[in-house]
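Visitor: Take a look at the structures below.
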Structure 1
Amino acid sequence: MKIFLDTADVSKISQSYETGLLDGVTTNPTLILKSGRQLLEVISEISCSFPNLESISVEVVADTKDEMLSQAEKYYTISPNITIKVPCTIEGLKTCKFLSNLGIKTNVTLVFSVAQAILASKAGATYISPFVGRWIDNSIDGVQLIKNIRKAFDYSGTSTQILAASLRDVRQVEQSALNGADVSTIPPDVFWGMYNNIMTKSGIELFQKDWNEAIENEKV
């Protein structure tokens with residue numbers, strides 16, 4: 001499974017990028033607002049600083065296809081790894097179809113049903129973003145949504161990738177992977193949390209203790 005980082009904080013992207021395990025980045029207006037910077041400035045810096053990323057999602061926010069395309073042009077001309085994120089609405093999917101026909105990567109966001117996923121796939125979306133955590137927040141099984149979309153996509157043979165979004169913790173990442181997500185986009189703290197396991201920690205401590213004793217015995 002590919003791992004994208006869900007943030008607009010360049011310093012946090014850099015820390016994760018250095019591991020060699022990061023495949024992409026997703027942003028949205030809320031994350032840009034938290035960064036305190038201008039969208040175009042942030043996207044340009046991310047693209048320039050991390051050229052090996054598969055995808056950098058940047059969201060357009062408008063009411064019509066023409067307005068979305070006008071916004072999108074400012075971003076997809078920056079670099080081939082820019083992915084235009086559009087909402088799963090009629091105008092958003094019109095925009096997706098137009099951009100996909102031009103060979104520009106797209107990410108259809110705010111997907112909450114198999115029906116929406118099917119439409120986004122038919123519009124040529126590179127990625128679709130089912131919001132797992134937000135469904136769970138409303139007492140609906142978001143992981144089951146991933147599973148159902150995977151089943152539908154496998155039947156149709158589409159190349160659209162399922163990008164599990166709105167993930168709150170490591171378990172949701174695991175469950176999304178086990179149920180067919182191609183990608184998970186996660187906050188930085190969840191990325192670092194994936195490394196943690198109490199058994200790994202205790203095992204390292206035991207090995208270190210035994211190593212230290214072995215070194216001391218050699219000195220005798």
Structure 2
Amino acid sequence: MSIVLYYHPYSRAANVVWMLEEVQVPYELRYVDIQTGEQKRPEITALNRMGKLPILQDDSAVVTESAAIGVYLADRYALGSLAPALDDPNRGTYLRWSFFAPSVIEPGAMAKAAGWNFREGAAGFGNYDSMVSAIQSAITEREFLLGDRFSMADVIFGGTLRYMLRFKMLEPLPEFAKYVEQLELRPALQRANTVNAKVIEERGLGRS
């Protein structure tokens with residue numbers, strides 16, 4: 001087994017499990033107890049100087065940042081299916097929304113929730129209303145980000161949307177709910193949910 005995911009179910013690594021289930025390659029979960037600070041141990045910071053999860057090892061390759069991990073996995077193991085080919089015109093849209101999630105949705109939603117004051121022109125994520133409008137434009141009147149074609153972009157973008165809606169960091173607009181409901185039908189997501197739930201139960205993480 002060549003793929004190892006340094007993982008905790010209460011981190012972005014949980015969404016990487018969905019990515020791995022989508023590409024259908026064997027993988028090992030290496031549990032890192034972020035609640036006791038294990039992610040700051042030297043063996044982890046040697047892989048990611050940020051001391052954060054997720055970290056994916058694929059033989060000699062080390063990939064961090066969840067969107068980068070998703071793009072890497074799809075390009076290596078599902079190019080032409082979960083990832084548009086390099087000469088496919090859909091590749092641009094695929095990359096756009098894959099990286100919109102961590103670079104715009106996450107900071108934009110956090111800025112709104114925390115009441116940050118900043119000069120809009122200096123922030124790459126713009127403002128909250130523009131972000132919401134952009135999300136709507138990406139998913140309204142289409143099944144997935146690439147129309148009727150599911151891709152790894154939906155795992156990255158959709159996983160972020162699912163999280164933000166769950167913790168009420170985005171308005172639960174009808175088109176958001178419809179899109180997420182469609183994603184919940186993915187067998188790979190259902191398997192990932194089972195994997196994450198099993199770890200939470202085994203580690204006693206759901207207990208007060």
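Visitor: Check the numbers for distance in nm of label points 7 Å out along Cα→Cβ at positions 55 and 191 across 1, 2 and tell me which is largest. Intermediate results must be reported in sequence, preceding the final value.
Guide: Numbers: 1: 1.6; 2: 2.6.
With respect to distance in nm of label points 7 Å out along Cα→Cβ at positions 55 and 191, the highest-scoring structure among 1, 2 is 2.
Visitor: Distance in nm of label points 7 Å out along Cα→Cβ at positions 7 and 151 was computed and gave 3.6; which structure, 1, 2, did it come from?
Guide: 1
Visitor: Which one of 1, 2 has mean count of other Cβ atoms within 10 Å over residues 39-46, as calculated from the coordinates, equal to 13.1?
Guide: The read-out comes from structure 2.
Visitor: For which of the structures 1, 2 does the calculation of relative contact order in percent (Cα under 8 Å, 6 or more apart) return 22?
Guide: Computed on structure 2.
Visitor: Which of 1, 2 yields 24, 15, 14 for semi-axes √(5λ) of the Cα gyration tensor in Å, for residues 47-166 alone, as computed?
Guide: Going through each structure in turn, the value belongs to 1.
Visitor: Kindly point out which one of 1, 2 the value 20.1, 79 was derived from, the read-out being Rg and Dmax of the Cα atoms in Å.
Guide: 1
Visitor: Taking 3.1 as the value of distance in nm of label points 7 Å out along Cα→Cβ at positions 63 and 135 derived from one of the structures shown (1, 2), identify that structure.
Guide: The structure behind it is 1.
Each value in this text was obtained by applying a stated rule to the coordinates, not by laboratory testing. Not measured: the values here are computed from a predicted model. Cβ atoms are built from the backbone, for glycine too; each structure is taken alone.
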